[in-house]
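Undergrad: What follows is a set of structures for review.
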Structure I
Amino acid sequence: MPRTRETALIIAILSSLAIWFVWAAIDPLPLVEDEFSYVLQSRIFASGHWTAPSPPIPEFFQQAHVLTVPAVASKYAPGHALLMSIGSFLGAPALVPLLLTGLTGALLFLLVRRVSNERVGLLAWIVWLSDPTNLRFRAAYYSEVTSEAMLFIAWWALLEWRERHERRWLLVLAAAVGWGAITRPLTMLAFAVPIGVVVLRDVIRRRRWTDFAAAFALGTLMLGVLPLWSAETTGNWRVTPQALWTKQYLPFDHPGFGVDTTPPARPLLAVNRDTYLSFYKYHVDHTPAHLPRIAFERLSAIARGEWSGPRLVLVPFVLVGLFAMNAAVGFALGSALLLFAAYLSYGHWAEWTLYYFEGLPVLSVLAALGLWRGYDWLLARGTTSVVLRRAGGLAAAGVVLLAAYELETWRFNRVRMASYDVAFRQLLDKLPMHGAVLFVQYAPRIGPHSNVVQNSPDLRDDPIWVVNDLGARDTALMRYAGPRIPLKFYEDGGKIEVYRSLLRPTTAR
């Protein structure tokens, strides 16, 4: 057991370092609107508040996935941001995703080792760590990093509970599922159903109702964060921030079939409207009659993300793994399929496989089982030890080289994707004045996820406001800007210049 703990610790460290390598920055910037929203909320939590005050003239500060009225807050459930607030308090929001990555990698190894053997656990970890979908979304600030870690903790606690029948493990299970539920409610509901069936069956069989009641109470207490979050953010415990944001901007963007034609309560500015323009067509297309095709398109997108390029070599081993899996791996696979089925209730771009992130590690486990079964096949046929060692060595070297290739590929992709935001931050750092209001004028061809407008936990203390350029209304915002200098940023060309028509004495109102 000590050797196992040491191995798990090494795996945790290597997992975190590998993702930090892919992130390609000491303090990585968020790049996509979802990431900005989570990081903003983590900073608000780190300041000791649930929300930040609504900014003056909120339209100037309109930011995707962020409420600005009645307060500034992320639209998302708070679990991920609450954990990230630890890193934000220390000035390093990436710290918690990196630590959770280490925990997830170690638990993946330990779980697979427990239901198979150590070598399969190591293979599964390497294949998972180099999974393109994993690298695409893990070197980021998405909430799935938290929900996956909670799922793995829950699965480990479930195994411990079934083996030891100790109340503490049922409490750990309830806490992990509860935190997952306040992070990604629909995702954790899909995973909680099979877990709940197993737990309830064991409770009935062993008459452990007191243990069950304690775990149920703990889980309910954790779920109580959601109505509290709603009350503090929207003013109504029954209206979640996501529901309010949807009502304000995209009434059609919710689970279900067809399109809600209710007009939005607040208009989206052009840059945000362009980001969400494609959402509409996916909801129009999302009808019961189209579900078979939609399911096929999503499965195809998952397959392309998992096994394109050199990783195509893993497909035969995944198929072999399907026949080599035991009940525990079958349980994980069934849970992943239930997650896939749950998101068939929602219309989205098929390539956005992030929604299935927590269930995809089972594919790495199947590949590892297939590789190990191939080794067993050679062994059963009396293959000499020399040939076995060579075959095993070649397979291991191939998996490691494949991992190195994917890590370097996705590091390059991350650097390329971050170039726009890095260049913008460098422009801000070079501003000669201490305080400024930077009015952003987007080009008509601006693409999605290029919005640089940001909100803040304490706007009054921010020396630089980065806001939307609203033309003739810009003068009105300067009344609140104090001594800040008006500047204009032209997205097309990346140029900043003094906003001369606004250069006149202003007083903060």
Structure II
Amino acid sequence: MEEKPGQTVATAEELLRIRHRNGGTVPLIANAAQRSFEQRRGRQNIVLKARQMGITTWIAARFFLKTITRPGTVTLQVAHTRSAAESIFRIVQRMWEELPPELRNGPLRRSRANVGQMLFPRLDSEFRIASAFDEGVGRGLTLQNLHCSEVSRWPGNAGEVLAGLRAALAVDGELVLESTPNGAQGAFYDEWCEGSDVPRFEGGLVRHFFPWWLEPAYRGPAVEAALLTTEECELVARHSLSAEQIGFRRGLERSYGQLRSQEFVEDAESCFRVSGACCFDVAAVERRANDAPAPREVRRGGALQVWLPPVAGKEYVVAVDSAGGGAEGDYAAVQLLEVQTGLQCAELQQRLRPAELAKAAAELACEYNRAVVVVERNNHGAAVLAYLETNERYNRVWRDGREAGWLTTAASKPEIIARLGSLLEQTPERFMSRRLLSECRTFVANEQGRSGAAGGAHDDLVMAMAIGQAVRARLLETRRR
């Protein structure tokens, strides 16, 4: 039976104890963010939050209570690292240790309690932790409660891990995804964008946003009203912030710099845009994504999208980014551009082997007035070029000097990505594909300065478009000489 609003709060405050920031244990008294979550939660929830708001502790407490009060309950909490998962487990361990002895030695006696699992045999219930690093996490379980912590920082293909965990969740199970932001890319960002402030349908994610000022402890030296900046005055007017809260905010700026808006969020848009290291102007990409037209024609089961048909007398370029073609590997990508304007006319994204990709590229090139085909010759590209010549007998292939195809190097890649970024800002109307724009949003630079897809994302469409725009610019330059 679903608990009534406020029931969890009352039970937690009566029964559970946690470690206080200053040491010692205290009753778990719900703060503003925790109470807000309880009032608005759905069956599936996503939480975007500032640091140390108590949400992770609250979800742990909530699911611990459900585990020890509902027979046959299995709860799993998954964190971004093993040490973080063990830290959460210690919170739950303390909650159990602080229960009345008659409960710990009676119905809530444990048969196992190691660093990652509690078993309650009399209830046939279980509380587990894991990390997103763990291979096959969640497999073989049927879960009633699933808590995924710091999802924006999960390693590898976080979306794939999350999909596997969801498959283990019972139909009526409860899900909470929570995290601080980490750039406008990745599984958590995508889930947040798909969520809603109210559930749109049964099973839809309910969004919860908790800015730093909901935490009462976040106070600093008071700032005089006469010394407030324009931005600070707007925050005071909009959110009724106190002089002490403004003082705390100034301290954050000194300590965290640009990362302040990531670690101590203030709104659900800028916290994503300022965090991470997207190579493109995220605001420009999102504006174009909102205005991008639907394709006029779709082929290959949706893999090939067409916006502009071929026009007699116009010249086109077909840019190809190849892949191995395996069922779980990267996609092959083809971008078809009009040479004079750079308009995106068609786009193919599909897992194709080199021979299949060569055939698809040649067919598109023939359809568009025997377009020039440019293939990135790195890795599988050499095979695509060979199949174009031998199988497809297609000879309108772009050459860089004597070599057929385009070679992406540490020197050429930054140049073509910078060109694409400039075009996205200055002439966004060239770009039609929401798939492409989605990849642009997740195309990031790492700490070493190298660019590519964020973990779990793809960049095949981006690279094909960047190569296509670079080659069409060279073609135009050659003709002007």
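Undergrad: With mean count of other Cβ atoms within 10 Å over residues 45-52 as the yardstick, tell me which of I, II scores highest.
TA: That would be structure II.
Undergrad: Still on this model: Among the shown structures I, II, from which was the value -20000 of helix-only ellipticity at 222 nm (-39500 (n - 2.57) for each DSSP H run of 4 or more, over all residues; to 500) calculated?
TA: Comparing all candidates, it corresponds to I.
Undergrad: Given a value of 4.9 for distance in nm of label points 7 Å out along Cα→Cβ at positions 197 and 269, point me to the structure among I, II it was derived from.
TA: I
Undergrad: Shifting gears a bit: Out of I, II, which structure matches 5.6 when distance in nm of label points 7 Å out along Cα→Cβ at positions 229 and 397 is calculated?
TA: II
Undergrad: Assuming 11.9 is mean count of other Cβ atoms within 10 Å over residues 101-108 as calculated from a single structure, say which of I, II it is.
TA: II
Undergrad: Given a value of 25.4 for mean count of other Cβ atoms within 10 Å over residues 181-188, calculated from one of I, II, which structure does it belong to?
TA: Computing mean count of other Cβ atoms within 10 Å over residues 181-188 on every structure in I, II gives 25.4 only for II.
Undergrad: From which structure (I, II) was Cα Rg over 2.2 N^0.38 Å, for residues 69-236 alone calculated, if the value obtained is 1.28?
TA: Only structure II yields this read-out.
Undergrad: Computing Rg/Rh (Cα atoms, Kirkwood Rh) for each of I, II, which one ends up highest?
TA: Greatest value across I, II: structure II.
Undergrad: So if we calculate relative contact order in percent (Cα under 8 Å, 6 or more apart) for every structure here (I, II), which label has the highest result?
TA: Comparing I, II by relative contact order in percent (Cα under 8 Å, 6 or more apart), the maximum is at I.
Values quoted throughout were computed directly from the atomic coordinates according to the rules given, and no laboratory measurement underlies them. These figures come from a predicted structure and were not determined experimentally. Cβ atoms are built from the backbone, for glycine too; each structure is taken alone.
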